[in-house]
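Engineer: Scrolling down, you'll hit the structures one after another.
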Structure 1
């Protein structure tokens, strides 16, 4: 019986040793997993911080570009408005000149018509007297 008892004790000792090794391995794996999780969280936080910096930088640049664009548009708008006002006054001046020309042509036509009528009447009178 002592051989069986020794075999049983060795067997129990081996089982306990194996269980101890297994528990140690599991604990080591848990600590490794915890370390990996911590590293992942650090990387995640670093990436998040970097993204926030990039977003803030891009937002600032977009805002600056928007302001610059608005200033340029306002400048162009005032320039275009000035040119339109200038063209409007030119058109008004040309319309007034056109009206004056029409009046002159009408007066000359009336005078020419009157002279033409007088010449026609004179020609008729001359023809009457000559005949």
Structure 2
């Protein structure tokens, strides 16, 4: 069974952004307003994106903790960015072949999430089939 996805920290706004985490967090993607996205759709905002991928359940927790540690080391700067820009958030994408997903996060991960003052969203995409 497959279990993979991405953890994405992103910042977006209608005005140009000046975001600099130094060499600790270099954006994996930067989208300018009016850039052409998929299907010829133009981006309505500037987007600064930092993404980490994982390929199984064990790696998921390691990657999530690494991302949270990086963000918490910069939480003062992130709080400044929250005041400056329209949206600062973490999106956690989980894809799996399981028909139903129930996933528990250890308390140490939840505590690290709680230290951040930005929203955290879970997007679970399951393509599994139920078996009678």
Structure 3
């Protein structure tokens, strides 16, 4: 786990009133899994540039490439073995689409890609950009 990267994610993309609690839970091994599943509920919607239930992996990568080069190293938060790992954007997106759980990819300290855990209504895929 990279605490600095996770602090940046929370400070840039989570609504202000939930930041302290989210950080506490992310850094607590007993609460981490649960908070990963709820992060999507606390996103600051001002930074959402894409929110799509049906977008394909190929199209999602194309959209992400508008903000991040596919070779860029990215940090992953996920309820999977990829949690806390650094990998290329292309690999991270491939893993994201193969996973059935919540998956967040943080790139260039300004872009957050998210796939929600599979649910019956569809699986939300989002891109958030905060250049501040």
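Every number here is computed from the coordinates shown, using simple stated rules; none is lab data. Source: prediction; values computed, not measured. Cβ atoms are built from the backbone, for glycine too; each structure is taken alone.
Engineer: In terms of distance in nm of label points 7 Å out along Cα→Cβ at positions 13 and 61, which of structures 1, 2, 3 is highest?
Structural biologist: Evaluating distance in nm of label points 7 Å out along Cα→Cβ at positions 13 and 61 on every structure, the highest lands on 1.
Engineer: Which structure, out of 1, 2, 3, was distance in nm of label points 7 Å out along Cα→Cβ at positions 53 and 93 derived from, given a value of 6.2?
Structural biologist: So the calculation was done on 1.
Engineer: Oh, and also: The value 0.95 for Cα Rg over 2.2 N^0.38 Å was derived from one model only; which of 1, 2, 3 is it?
Structural biologist: Only structure 3 yields this read-out.
Engineer: Cα extents along the principal axes in Å, for residues 29-84 alone computed as 80, 10, 5: which structure among 1, 2, 3?
Structural biologist: Answer for the origin of the read-out: 1.
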